[in-house]
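In structure tokens below, several structures.
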Structure 1
Amino acid sequence: MAPDYGKTFALWRAGAGGAWRDFTHHAFVEGLGDGSLPRAAFLHYLIQDYVFLVHFSRAWSLAVVKSETLEEMKICAATVDALVNHEMPLHVKTCAAEGIDEAALFAAQESVENLAYTRYVLDAGLQGDFLDLMAALIPCVMGYGEIGLRLARSKARDTPYAEWIATYADPDYQAVCANAGAMIDNAVARRIGDLSQAPRSATLQNRFNMATKLEAGFWKMGLNGA
């Protein structure tokens, strides 16, 4: 059963169809769960994901600018804090054990898949409003939360990637997902009312779908680094 991250996310998730499963059950993800993922693929992914998180944090900072309420500002700012001060340090710790320091992570050349995804999200925010940006941002946040919970509840206890899994299954990260979901529900109600009846619903769904497909492409990029 999918975790409850709010009504809007549930609608977007269902609307993404098979693309959502392609993302959350990708071969890379399953390799994390059973430990079969090559270490080289994981490290390649981590380096690229560190660079991704730099731009992702900037996009969430843009969400603060696009906010209309204090609640939105607080939650978006808290998400930036979670990314910069909690998620990125895990990457630094893991890579440091492999002889890769933070300066090298920050200076890493972006893959094409990384460029496509991060610039798509930023462009959604620059072209559109708060909801456009949320639709592009939220597949990553919620998808990782869903993946972390599923793997933690299944076969992932003895995998060498248990720490990665625990990061996203952790109650603190799950709270980030739940809070973001509630915020988005309120933002939709405030701006456009009933999402299922709103003229913009198809545009927002398309943004969510594209970000979901780019997530699956990011996993494939990781596998290509093996």
Structure 2
Amino acid sequence: MNMEFYRKLPVPKDIKEQYPVSPMLQQRRDACVEEVKNIFEGKSDKFLLVIGPCSADHEDSVLDYISRLRTVQDKVADKIMIVPRIYTNKPRTTGDGYKGMLHQPDPNAAPDLLKGILSIRRLHMRALEETGFGCADEMLYPENHRYLSDLLVYVAVGARSVENQQHRLTASGLDIPVGMKNPTCGDLTVMMNSITAAQHSHMFLYRGWEVKSAGNPHAHAILRGYVDTMGKSAPNYHY
């Protein structure tokens, strides 16, 4: 193979044992998940607002931002549930450029995937502990989801990933809502197919295991604009 096996990384179980989530934080996260699910199921009439920058690159800046969101959330708690976006993986159209905190916990230094894994887990833990927010992240690498699976309340599958089989099948095995974007070309059929796949049960290979997913009834669309049958582009706020 034309690659260097640089070093073997700890498995998610080991990272979780080194940086455990306390029972109080786990209860807080689980309550957020339940509330988000209730919104999708129509048991709650709140509006879900998943909001924030498309890339997190500095821990203190992220915490400052979502601490300000906490003030807003407290004012609108009877109408809106806010889930901050802490997107620690950055997809690149050509593969070049900054790939997110997972790759470079220090954006001015060389990539360090081990430090990156620890940094993104610490960031999501701090967010939950210091602000009470259960947060969202983008599932750019399906095999990495388990490093954060006890912390996240929402996952997005991006426009560049939504056609990928592993993303769809992994989404079908998650127990939190997963938003499936339409691809960069804007096609809606691809997005709808991905939602169907994510909502169904599958047998597949995941992290060296043969697994069976239950299907994710909370897989849904994230509309990012679209292209109609005539090839005309329309923004995501168009009817």
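Given that Rg and Dmax of the Cα atoms in Å, derived from a single structure, equals 16.7, 53, which label among 1, 2 identifies that structure?
Corresponding structure: 1.
Given structures 1, 2, which gives the highest value for distance in nm of label points 7 Å out along Cα→Cβ at positions 57 and 89?
Largest calculated value belongs to 2.
Computing distance in nm of label points 7 Å out along Cα→Cβ at positions 17 and 217 for each of 1, 2, which one ends up highest?
Top value of distance in nm of label points 7 Å out along Cα→Cβ at positions 17 and 217 goes to structure 2.
Out of 1, 2, choose the structure whose coordinates give relative contact order in percent (Cα under 8 Å, 6 or more apart) equal to 15 when calculated.
Going label by label, the one that fits is 2.
Given 95 as the derived value for volume of the Cα convex hull per residue in Å³, for residues 137-208 alone, which of the supplied structures 1, 2 does it correspond to?
1
Give the label, chosen from 1, 2, of the structure having the highest value of distance in nm of label points 7 Å out along Cα→Cβ at positions 73 and 177.
When distance in nm of label points 7 Å out along Cα→Cβ at positions 73 and 177 is computed for each of 1, 2, structure 1 gives the biggest number.
Here helix-only ellipticity at 222 nm (-39500 (n - 2.57) for each DSSP H run of 4 or more, over all residues; to 500) has been calculated and equals -25000, so which of 1, 2 was it run on?
Source structure: 1.
No value in this document is a laboratory result; all are computed from the given coordinates. Nothing here was measured: the structure is a model prediction, and the numbers come from that model. Cβ atoms are built from the backbone, for glycine too; each structure is taken alone.
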